[in-house]
1. Which of I, II yields 1.00 for Cα Rg over 2.2 N^0.38 Å, as computed?
2. 2.5 is what came out when distance in nm of label points 7 Å out along Cα→Cβ at positions 30 and 94 was calculated for one structure; which of I, II is it?
3. Here helix-only ellipticity at 222 nm (-39500 (n - 2.57) for each DSSP H run of 4 or more, over all residues; to 500) was calculated and came to -10000; which of the structures I, II was it taken from?
4. For mean count of other Cβ atoms within 10 Å over residues 14-21, the calculated result is 18.4, so let me know which of I, II that is.
5. So if we calculate relative contact order in percent (Cα under 8 Å, 6 or more apart) for every structure here (I, II), which label has the highest result?
Structure I
Amino acid sequence: MPTIKSIYQGQLRTQSTHLQSGNTLTTDAPTDNNGKGEAFSPTDTVAGALASCMMTIMGIIAEREGIDMTALKADVTKIMASDPRRIAEIQIDFSWPDPPVIKEQADKLKRAALRCPVALSLHPDLKQTINFDF
């Protein structure tokens, strides 16, 4: 059974619907690749998925251990290569001012993030530069 249904809307735009929830995501080609850049590009969604997956996996551990992670933030930078056009690197800078964790808990969260399903699914040639400021 499908998880997502995607429709090409023309002018390098797609709309994907998550079938279980009905939530939608629109993508546009970026301006440097003939698009309007009015929404996430497909490669932006990959970079965002990596950060979201890492935060989700950390969140599972945090909930189990009674840690409030609501102030955790991630700045995501996607770097493209041109020949062939692909994502060359994803940089994620996590910041968490005054984290309510001790070093052992922080280390456990970091290890879990680096082993999230998206991180493990990306091709090894795609460089993942992950920094934790906590």
Structure II
Amino acid sequence: MAHQPYTGGCACGAVRYTTPHAPIFQNHCQCRDCQRRSGTGHGSWLTFADSADMAITGEAAHWEVAADNGNMKRHAFCPVCGTPVYLRFANAPQFIAVPAASLDEPRRFEPQALTFRVRGLPWDSIDPALQAFERMPTA
């Protein structure tokens, strides 16, 4: 049985996304970039294998930052309301990640792992049952 598409977007609705595919990875990330971007102790992400199959409507603004591993990440956000809407990776352009809270149905987020535990803050408790990686695991 086919699953429902994943849909979401920004708070004001100016930028929207949809994909018919299931995510290949869902994680909480405690890297410093995710902490700064989210304004809390971690980011929560769904990563999809084929960015070409992610339909995006509206015009997002972008900014780039070097990840803890040195690879460049390109964040997209709504220029109207400022909501983060997706993330692309310079070293893996086929992938696209969306923040869990940007989903129309955020309960669909099912974290599989915690990444960058080495950067975790003592006040940011993550489910201890999740597999945890000190940094980002490789494929």
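1. II
2. Clearly, the read-out refers to I.
3. The value was obtained from structure I.
4. On the way: I: 12.8; II: 18.4.
So the calculation was done on II.
5. Result for relative contact order in percent (Cα under 8 Å, 6 or more apart) over I, II: largest is II.
Read-outs: derived from the displayed coordinates by stated rules, not from any lab. As the structure is a prediction and not an experimental result, all values here were calculated from the model. Cβ atoms are built from the backbone, for glycine too; each structure is taken alone.
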